[in-house]
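Coordinate-derived values only; no laboratory data. Keep in mind it's a predicted model, so treat the numbers as computed, not measured. Cβ atoms are built from the backbone, for glycine too; each structure is taken alone.
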Structure I
Amino acid sequence: MADKVFSTKASAVGGREGHVKSDSGVIDLDLKMPDQNGIPDDATNPEQLFAAGYSACYDGALNLMAQKAKKDIESETTAEVSLNKDPEDNGFKVGVTLHVHIKGVSKEEAEELAHKAHDFCPYSKATRGNIDVDLNVSAG
């Protein structure tokens, strides 16, 4: 295994209808399954937590790629995480669309930075070949 730079923990009790808490206590949330009305206002779910982590990690990678390219940008990344039916085993699988908006560069430069960030981002590396991840890049 590679040299560890950082490690953290979170624990879950009760699965998708339970509770999750990080070792620092900063994350201390009830979990609930979405229903026909969507996601309850008083709880979260694993997909929202994954979306938060992926969007933050990817946006950090994007800004690092821009810095290395000497580009002054402003960016916003929204990870849209879907829980999809998996026809192979009648179970479920996760899919992600990264909506990336970059100000300060052309559309072509934004696309290039977005793909470099996708190659570099640890979450993108972890998901590569395991789940479908689409990039939706805009500039302006």
Structure II
Amino acid sequence: MPNTPTTGVFPCYENQFAIGASGNETPATPIADMEEYSVTFDNGVEEWHAYGEEGWVKRMMTSKSVKISVKGKRNVGDAGNDTVANIAFENGRSAEKNFLWTFPSGATALFKSAVVSVSALGAAAATNVGPLEFEVQSNGKPVFTPAA
């Protein structure tokens, strides 16, 4: 994690991600050997056509969700990596963990009880390093804390 908040452009590795237990615990366990984090915001926008707008559409954002797709390598013995891998065989509330995204600016987004969906676990071509791939899906409104 950067020692001081970043300004200007930055390399993506300055974003930091951590996983922890569900509930009110703030995660502090990074996940070793992750190579790619891809973040997608799904914004629900309702639109309508009011007579007074002379044919122009009006809109209001009414919902949001966030998905973070992660690709990396399975690292047996790393606490964060093991936490994710162990979710592969879980359902229901057992597949939920708190997930923390720390931005280069120092701001954070805490996804409480996020749904963790494991899609690849340790199997690939014989000459590959075992993969660990998963998606973190927001489960309610995250707690966003701006940079100090």
**Request:** Can you spot which of I, II the value -1500 was calculated from, given it is helix-only ellipticity at 222 nm (-39500 (n - 2.57) for each DSSP H run of 4 or more, over all residues; to 500)?
**Result:** II
**Prompt:** Which of I, II yields 11.9 for mean count of other Cβ atoms within 10 Å over residues 12-19, as computed?
**Reply:** I
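Computing relative contact order in percent (Cα under 8 Å, 6 or more apart) for each of I, II, which one ends up highest?
II
Comparing I, II, where is distance in nm of label points 7 Å out along Cα→Cβ at positions 36 and 52 highest?
Working: I: 2.9; II: 4.8.
When distance in nm of label points 7 Å out along Cα→Cβ at positions 36 and 52 is calculated for I, II, structure II comes out on top.
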**Asked** To which of I, II does the computed value 11, 34, 33, 19, 3 (P(r) over Cα pairs in 10 Å bins from 0, in percent) belong?
**Response** I
**Answer label among I, II for the case where FRET efficiency 1/(1 + (r/R0)^6) of positions 28 and 108 (r between Cβ atoms, R0 = 25 Å, to 0.05), calculated from the coordinates, equals 1.00** = II
